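Q: As structure tokens, here come the structures.
Each value in this text was obtained by applying a stated rule to the coordinates, not by laboratory testing. The structure displayed is predicted, hence computed values, not measured ones. Cβ atoms are built from the backbone, for glycine too; each structure is taken alone.
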Structure P
Amino acid sequence: MRKLILLLALMLFSSFTVIYAQPYDVTFQVDMNVWMVMGEFDSLLQEVRITGTLTDPQWSPGTAPILTDDDGDGIFETTLSLAAGDYEYKYLIGDDWGQDELQGESNRSITVSGVEVLDPVFYWNKTEPDFPAVGAGKIALRLTVNMSRQRQIGAFDPSTQVVRTAGSLQDSVWNPGEAPDMVDDDGNLVYTVVYEVDTSETYEYKHLIGTEWGNDETNNRSITVGLNDTALVPVYFNNEPYDPDFSPDSVNVTFNLDMSVRTLEGLFDPAEDSVVVAGSFNAWNGSNDNYFTYNPADTVYTGTWKIPGNQDIQYKFVINADGEVWESIDNRSSSIGDEDIVLPVVYFNNDSVVSEIKDGNIEFIVKMDVLQELGIFDNAVDSLQVRGDFNGWSDSEADKSLMNQDALDPNSWFLSVPFVQTPSDENKFFKFFVKINSGIDTLWADGYERPSFHGGGNRTVTLDDETVEVYFDDIHPDWVIESDEYVDVTFSVDMRPAMDPNIQGEDLVFDPSTGDTLWYLCEQPTWAAVMGWEDSDEMKYLYFTDEDNDTIYTATLTVNSAELSQPSFNSFMYRYAFYDQSEGAWISEPSGFSNFAYRVRYIGQDAARSFPVTPWPMPIDTWTNKEIKTDQETDPYQSYQDYLETDIRDGNSGLAKQYALQQNYPNPFNPETTISFNIPIAGKVKLVVYNILGQKIKTLINTDINAGKHLFKWNGVNENGVKVPSGVYFYKIDAGKFTDIKKMVLVK
């Protein structure tokens, strides 16, 4: 009996011992937001850990538990099972000492006595970013940009290049050469800079690589500051996020450049000059040392670059002679896959003809009739310049830039620019530029014109042309909409590409269900000035809606109004942008310096200053992620003729809403595509698919249809439900007296 009692006592003691040693779950939380804003922590590239006497082995950073931030609020946490007792610990960034918190200070401590979720603490107990002292009436503005993606794709080398921020927040406004270098003290590719700015102001700016324009972000950024020091959340350069799944594998890309024409013209000396390539893969570095070798027999230069694969690149060739001579054409582009590639031989500037080299002059003449009438340019006090590749796109050479006013015609400005030893047929790129002194500059801050006939792109002229005479912005006096005529215009855009994550990207999709809103971006500063609009990439003047949920968004704009009571003009240069409500960011169609980086459309005219149709229905645009926009028109008279021809073909009275068959989307396609069409009158509609031999493949519609916009999908099968092979197909619509045919391509 005594032995039994002793055994029970031992069992009870053992049980009490187990209960006493039971571990408790303790959740630790650390707030990294301040550290992220300061650019000293990047959650995609760096880890935050916890170590101390509570880890095994103790105080070992390399094996310390990693904290995670599943909800993306900047607070990282982990749960450890700990026995009751006292512990010391600290947080650190990375897996080694050096970026650990509380250096030279007491460690954190905890007494564990049960399950517990600790309140978040700030890393290194820093509750707000550091700011330098600033002057009275000023605040400190901290900007932060993450360069990890640019480094990932080889477009940025932190060992040789600098990152800067330039904009209206500088004393020397928009001068990258005088902007301070951004800093990255811990080498995590997150760069910061602090500017001293005025309170309660709005500033525009952009980040750039280097000290000059050329490798800067595509779009301006903006910030409205208040009365307190401000630190912005880090952004990715050009809003291109780091890709954790990116393959660093590189391929050899071989470039071939034929310099024979340039050599025969006497503009290139193989004995003295050299050739390089500069592009998105080397941060547009025209002075790099990857010089090409050449074959004296044909003067073809060859150079090979090691470039990360599976990306689209842009580039130009550069002659390193007495200074850098860049190609004056639009950027070249190539798609690089996962295998080595040899690009075809091309000529410098794509010029394959030996030109006459001569001295000469080009007479530049620009007419300001329309802008004078509109009241946004005053010939008496304002002035004109011509800027181009022949004067460094500046007015530093007065004899090549400052224009003269014609004494007999005050609306006409002219300048004769001399050229020495220049190929007679070589394109010279230029635009006209206004210097406003009359006070309108608050509305018209960007003095460069946006020529309608070039979609906003640069004009070109050769020495053989001798003279160029145009209206500013290509706006003809016949196109003026007089102040007593109120004209409406309706814009429409197909937003399906913006809703497709395979096209737009997962993080950039247009999603109206989350509050995303679509807007019209005017890209013609003169037109914005007439309307009284602030010229920015975040303008909210024309809002689009989709009442019938067919993904075709529309908006109607009154060009003139009783409030404005002044004339306007009939040329619309624009692109689209939406505001991502969940991210608090603008997503816009890309733009650039190429021709037709913007859309150009007109209200149809039947005579000078006559606009017989209002509201005028613009053709349906399609959202695009390409810089060059294919939605273009040539002039308002042609727009009106196209409108009438469609109506006559429809058998309508002349001003009814148009029938239209749209291009299928996507095209090419696999496995299905969508065909859209408009019919203004209810009736029988027949929509049939044919092969290239004219044989009927599939009848999609053969029934009565209500008036309106309609979408129909074809999944690539014939009448028997069998999938058809890859190839070219045609689809034909018959609706009333309207017939149209379009081509589509099935690719498998």
Structure Q
Amino acid sequence: MKKSILLLSTLLSSFTILAQQRLVDLVNPFIGTDGHGHTYPGATIPFAMVQLSPDNGTNGWDWSSGYHYSDSVIQGFSHTHLSGTGVGDLCDISVLPMVNKTATAEKITSRFSHKQESAKPGYYAVHLKDFDIWTELTTTIRCGFHRYTFPASKNATIKFDLGFAINYDKAIECNFKKINDTTFVGYRFSKGWAPYQKIFFAVRLNKPIKNLVLIANKEKVDTTNYTAQDLKAFLEFETNTGEKVLMKVGLSSADYEGALESLNEIPDWNFDAVKLNAENIWERELRKLQIRTEDIALKQTFYTALYHTYLAPNRFSDRYGNYKGAKGNIEHGKSIYTVQSLWDTFRAANPLLTLTQTELVPSIINSYLTFYDQYGLLPVWELQFNETNCMTGYHAVPIIADAILKGITGFDYNKAYEAMKTSANQNIRATDLYRKYGFVPADLAGESVTITLEYSFDDWCIAQVAKRLGKTADYRAFIRRSINWRNVFDKKTGFARPKNSNGHWVTPFDPYHTEHDGAKTAYTEGNAWQHSWFAPHDVYALINYMGGAKKFEAKLDALFEADSKLTGSHVPPDISGMIGQYVHGNEPSHHIAYLYNYIGKPHKTAEKIKQICTTLYSNKPDGLPGNEDCGQMSAWYVFGVLGFYPVNPANGEYVLSIPLVQESALQLPSGNLFRVIVKEANEKNKFIKNITLNGEPYHKLYIKHSDIIKGGILEITLAAEPSKTYGIAMEDFPGRMIK
């Protein structure tokens, strides 16, 4: 008993020490807005419906979030954004304050300077040079709050450009309606990456307008309520020098009533109070995971990464619980979430939320199941309750399996299992070919190798849930399917490679070859070098298929040392952040560096993780090595700094490396703390000498989720030479327990 009290006292003392600095001050929302990060710098709160951020008005891949740090103009501030995706969409309800401009259908922008631009969690500000207007933005869950500081003007305007769109998105029907001189409603229906999107909005100003001008399909219309494909509204008034005009914009995907109700999230006009509340919400969430280090740049990179992991998924149901369903009609549900980038996030972002946002997991999974009820399948890449069918696999499965296997409740296990099986037995997305041949034949479908590998893992996840639920026959069927990856692995070349329906390998074979068009390649956004390592549920079979531990190690070494050349007529831009043929800027590589632990070489894992963290991430605008992808790129970094990672994101194990900080503390839902402390860390000490867990010797090269959630202390002592006792026994290697 005394030992337990002493341990608890030590934990609480450490947590107090780590908590002294205000963490929101370490977050830099501009990280990832340059390069290929595709993040946005604007104001939002965790998992909110509103993401109020600037748009440059430039189309292109690097403007998928609407904003890129290299740009110099702003066309407006819209209320919905995607964080780090490879396809641009959303950017709904674009607003631009201006002076001395007549109402026009022509594009209007303003220059800006990064020197007069700032951002922090829940707040964004910029000076619009051409209009001498300071714009400040903050938000609640469903309501954006604008504060514009105007110069003196007889012709001040707030423009709503409902036809504004980026990349694939296009408005198909828009409405703007005046309720009175300070209140307006409208909607924007659009199609693009997501085929049918509906956003209703309500606007309230603290200052009555003098005039409303509507321009529909480039023609002025003399009315205060109009519907058109392309619609622009100009709210006109006069301002004095330094006058602050405040505006609230509430959203709903269901109807005007829901949007008007969203305005009530901000009951008064105290902008600073709303801004402070947003900051405090972020501070509370960031404090769930704290680190101790003298490296300020690392702190900034880490806490911005943690911030990015809380930007998606996004609340979709309004304050009445209403939302646009998968078939376009109004549905009702509690805490519905959208923006599910599952091909990316199942690997690390969702497992991280399992630790930092455990209470949110049931709502996320219930959103999958609600989508299943309406659409008939679990989501693949769901956007505003549309199935984009983007990317490969059916990766809601490992996320649901992970929650079930970890004992997270709050959703129907049997219904979830039914949905998993239904998605596995569908007849689209090459699943019928996969079942018929035991692999996806390259002559019958594109991306055949990647699909085979990923379906195999998803099937393993279903098998584990079947076993947990006592469905023995299903377990046997899906565990057999889970080894289908072996059917596309060529032992002679040491690569997973395409095979035709006649059972013959496709020739010629070039492991460096890649194509952006999935129909022309066997691999998704990569090549054989990156994809051949994906059997996270069957690593020891993969080791054998590569010729044993020594050849496996040599192959891993070769991956990081190979020529970074890529062959193909149209190389995917997603292939970035290369170290040899290791591609950290895209998700298929994310688990690979940890595979050294499976052959008892943890120092090589630690070496690679440190190299990736320190050379491919930074606290600069170009500080992400590739698309952020709704939190995955940042979640990888968070785990890398902490020193453990879910190689198999559904087996309850985290593979260990060496943390990059002196200490970390994870606040668990139970109130317990899990601390990781590193001793004797310096440039010479690159090896783990020994580990203790709660004071007892610990030899495993992984740690279980069940041990973490109990709370306690994992203490890692480093040395200049490899240990002769730590991590050398095969029974201490990861991934050996669950079959």
Structure R
Amino acid sequence: MNKKLITKRLEVLEKRAVNNDCFVIDWLEEGFVAMESPLDPEPSINIENGIIVEMDGKKREEFDFVELFIADNAINVEQAAKMNSITPLEVARMIVDPNIKREEILNYTTALTPAFLLKVLNSLNVVEMMMALQKMRPRKTPKNQAHVTNAKDNPVLLACDAAEAALRGFDEIETTVAVLRDAPLNALSILVGSQVGRPGVITQCAVEEALELKLGILGFTTYAETISVYGTEKVFIDGDDTPWSKAFLASAYASRGIKMRFTSGTGAETLMANTNGNSMLYNEIKCVMIARGAGVQGLQNGSISCIAIPASVSGGLKAVLAENLLATMLDLEVAAGSDQTFSHSDLRRTARTIPQLFSGADLIFSGYSAVPNKDNMFAGSNFDYYDFDDFNIICRDFKIDGGLKPVKSEDIIKIRRRAAKALQEIYEELEFSIISDEEIEAAVYANTSDDLIERNRVNDLKCAKKLVDGNINGLDIVRILYRGDYLEVSEAIFNLLKQRCIGDYLQTSAVFDRNFNVISAINDKNDYSGPGTGYRMSDIRWNDIKKIDQAIDSKKIFEEDDEQILEYSLCEIGRAKRGKSADEIVIGISVAFADSIKKTISNINHDILLKEIMAGIEEEGLNYRIIKILESTDLGYIGIAAAKLSGSGISVGLQSRGTAIIHQKDLNPLNNLELFPQAPLLDLKLYRQIGKNAAKYAKGMDADPIFVDNDPMARPKFQPLAAVLHIKETRYMEAIQKEKGKIPIEYKLISKKEVNNE
């Protein structure tokens, strides 16, 4: 057996997370190609008496039922007759051109055949698609949707997590089940929790279609999006469906005042082995057109549960962006996916989300997992609870509205407890299984469902059946909360039920604000037409996004004196003079050292640091002097200035933040014997070794350079703080220079006892 020739670096590279993903070479005949297949049809259309009799190379009598539904319901026939004189490239350029209004473009894009639309999308690169998505989405303001589930269908944890998700800024919250019969209780939990977190958040429970519709009719859910459509007839037949049956179901939701979207996704037909030999995107285009033809408000696409299929082929993630863009080109609300895990690579899963996040979408995620993925019963999301800080900081970095905001821990705990208590009130009134105070506290502080007190699942299932089969509906929940101490939650749920009667949120891209004002493509129309137009964050919203708890208050650090109490103090001796003894090392310290700043960036007290350097020098039999350099805060200058005052010509230079240098008087300031620039990596043992090495150089010995681990991540963690400390030290130096000038001053380190005696 031949052993593979490989270097150590390549061995490490092979173990990178991305190499655990599955990739497939394009296979045209079976649809393992993202969006540019030579087997896709060429655009064509022929219309007679207002009827499409030919489309994309097929006569009407050859149409399957997918093509027939599209031809009769999804294409603006009046405009289509005028499309013969325009090319796909011209349409692509119009989509990107900020000078052409969205409404004008819709006259074209809603009149095109699937093959023509494919040509348009294939004419765009990723950046152009992002520009187009920014312009073409129906609603101006981007929003976001969350997944809230858990592996045990625990109702208390669901209520807590829904409340936190709403507090964090999600406008829609979706749940599903581990056990189908739990669906009614799950729906109730997130309904209550969401309205505690933020009135006006809408919710759904993704289960079997008849049960999902019943939950909506009873008032326990307010939207639906898991009605799947497909791009080929055979896949529809395998699911016992047709485009017409899906359209009928959509009308059932709408007639009950329930917002609804269809779901589709690039790669579904490939996964189900029925692509008709077409590319993934071509089949997805037909899905989007079915959604338009059925008259639904929007589409959840972005590959969804099939994401690993397009992600396995070349150009697959570009196709996912293209399908999101296509939904907006057909004037549909787009919930832009990112709701399924697809890669082991953090870099790759972030890259998959950037186009939709940076461009903005009606809903950037159709299911950001607001719980740890371990508890996500949708099989995990591309981003989960543990990514909240990363997501918020990315939005802060680029001044992007990702629909969320940072929240304080005390607010999270408060809102989680109130949601659980509200659910406890409902369970007690309905004589359901008791929710104990101990259960509530466990759920409030839980990480995953493993941290909970176990419930009697059999009893809960009986309660779920009672909820959906009895005479209990949303109004009953309103009454229970109203009688309890939950007036604001009662009013919020009642307002949701009233909105079901009003029906305004059945408009495209509709969500509610906390006052139940509808925000939709009607009253928040996307009017992007180049720089300075379209969605621009308000100052209030920007302040919400940028206030992260991790951010240091630089002004506070700058203005406050370091109150650290040192065991030893620096006592001024007088003006520093040039030393004459060859057995001395000068320890040159910066102006604020052990004064306005008393510890290093890694929290080592300055007096202890000095004691270690002094001990290292003494171990080599040499002496030391401590001199404060007042002329500059630059480490190289401190080191060379101290070396020129040293009888041996050798010095140790120290900045207040802890960076260190060993210098020699006849070297250039930017040259040195040894430099230790990453202060966070220096510990007391290393500072002692710095003293020893300085003494060895003074004795003319060959010292082994001190090895310090290189940490590339020290810079992102500490560099801003280092800058704040350096600014503080520099301003302090400027004040001291006015008082004492720039002449170096010699000090000695003495204990508190000696200070008191003096």
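Q: In terms of distance in nm of label points 7 Å out along Cα→Cβ at positions 50 and 514, which of structures P, Q, R is highest?
A: Details: P: 3.1; Q: 3.9; R: 5.1.
Between P, Q, R, the highest calculated value is found for R.
Q: -13000 is what came out when helix-only ellipticity at 222 nm (-39500 (n - 2.57) for each DSSP H run of 4 or more, over all residues; to 500) was calculated for one structure; which of P, Q, R is it? Please report the intermediate quantities before stating the final value.
A: Details: P: -2500; Q: -8000; R: -13000.
Source structure: R.
Q: Moving to a separate point now. Compare Kirkwood radius over Cα pairs in Å across structures P, Q, R and report the one with the greatest value. Intermediate results must be reported in sequence, preceding the final value.
A: Working: P: 31.0; Q: 26.7; R: 30.0.
Answer by largest value of Kirkwood radius over Cα pairs in Å: P.
Q: Figure out for me which of the structures P, Q, R the number 3.1 belongs to, where distance in nm of label points 7 Å out along Cα→Cβ at positions 298 and 626 was derived from the coordinates. Show your work: numbers first, answer last.
A: Details: P: 3.1; Q: 2.5; R: 6.4.
Attributed to the structure labelled P.
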